[in-house]
Structure 1
Amino acid sequence: MATGSGKVAIVTGAGSGIGRAVALTLLANGWAVSLAGRRGEALEETVRLAGEAADWAMPLATDVADPVAVDRLFEATRGRFGRLDLLFNNAGTGAPPVPLEELSLEAWKRVVDVNLTGAFLCTQAAFRLMKDQDPRGGRIINNGSISAHAPRPRSVAYTATKHAITGLTRSTSLDGRAYDIACGQIDIGNAGTDMTRAMARGVPQADGTMAPEPVMDVQAVADAVLYMGSLPLEANVQFMTVMATKMPFIGRG
């Protein structure tokens, strides 16, 4: 099934925030997009926002931590669109901001299951599809976050998984070479979404204070993912950091 660009993507966490912005930008630029997320109604809202491009959007409620659900997502994508050119591993969750020693094992495991195991399961399914399609290959982009470099206070589970995503990115990039599968990582800082509204009021800093932080338009992130995803497979953005210019990352702490 041909689209304007002839390209097909899967975006996880497509029901809100960064995932929604990326999905809408890909659709607006002629991509067909499978929208994955846990909340079906939120995915349907993303489809509605796509306007005239909605016909090229396929929403499918998916818990990326569930291997059966992941397999269903990729099979449905192949069944409708015939191939896969881009996987954006974006789905993620956090744990309550409690002292490290008080974080429950259940909360830790849920963050690991979604942020790390979910990304692995989707990557594994993408490999299987991209290896066998014609033309062969494709691209995987992982959402690593600024937390792949430096933590915020009381974020041990989220930070640990985002550091691990960097290892997943490197291994995927290496193992994908034989099959023309490129993999890169985008590390995002303070994109303006519902999740970052608290930053205007103030968020915890490394010195124990609370302070507001600048945010950037989430469209800057979507445009960056579009650029990364539109490169020919002979070229790859291995790592990209997109952040609010004045956020306290350089010099954090």
Structure 2
Amino acid sequence: MEAWFLSDIHLKSAEERNGKILLRFLRSLLQQNPSQVHLFMLGDIFDLWVGGHSYFAKKFPDLIEALRDLRKAGARITYIEGNHDVHVEGFFQKQLGVEVHVEAQYYNLDGLIVRCEHGDLINLADEKYLKYRSIIRNPYIKPLGNIIPGKFWDYVGNRASKRSRARSGHYRATNESQLVQMIRAHTEKVYQEKPFDIIISGHMHVFDDHVVDIRGRKVRTVNLGSWFEEKVKVFHIKDGQPNWVYLES
């Protein structure tokens, strides 16, 4: 079994650089042994996707087809929602057979216990975001994701995304070391809830790969960063051995 982990691509268009990289990557998995593949998409794969609308799927037809082909070939795909892709099970789970989750999940990958999450609960000091999260995750809001037309969500979401990106980008640039410490502190905190060997997250757009000592046990904490870097890399576990793989631009 081999597992692949990616997050925070923030695709707006299938034609942009990262859309083409992702499509090549998905097709490469099909050319290998897809029945042995477990693909983890840990949120914010798209810059906006709300509900089960076909409106968003029509923006990325080749990517959706590649995911569908992977599932048909026997690959397992897990999608943990982010804050830009919310209530997506109406499409990904019901139409593609992709497992969709919101909160952290645990997996045994060839003997390694791996905790996977989007990572949007790492920075508990971001009160504005936590308020936003409590609203979009409210069970009374969820039906609106399917009732209100996708074009409306696209318009509203793009406007909000520009403001949010400007604010969060400045914060990251001036507080990167603090964010790294938050990632590592989060690892120690959630380890107390349920032990694991590796925790893999995204959301922060800050790459970090570090080993922490928790009560004498070496625990690896990985934040995937984002695909906005010059070179795109994904985390990979094969036969219980983790490593980083750079994707061709």
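Coordinate-derived values only; no laboratory data. Being a predicted model, the structure only gives us computed values, none of them experimental. Cβ atoms are built from the backbone, for glycine too; each structure is taken alone.
Structure notes:
- Ranking 1, 2 by FRET efficiency 1/(1 + (r/R0)^6) of positions 31 and 87 (r between Cβ atoms, R0 = 30 Å, to 0.05), the structure that comes out highest: 1
- Read-out distance in nm of label points 7 Å out along Cα→Cβ at positions 7 and 79, computed value 1.7, structure in 1, 2: 2
- Test item: mean count of other Cβ atoms within 10 Å over residues 15-22 calculated as 16.5, pick one of 1, 2: 2
- Identity of the structure behind 29, 19, 18 (criterion: semi-axes √(5λ) of the Cα gyration tensor in Å, calculated), options 1, 2: 1
- Winner on relative contact order in percent (Cα under 8 Å, 6 or more apart) once structures 1, 2 are ranked, highest first: 2
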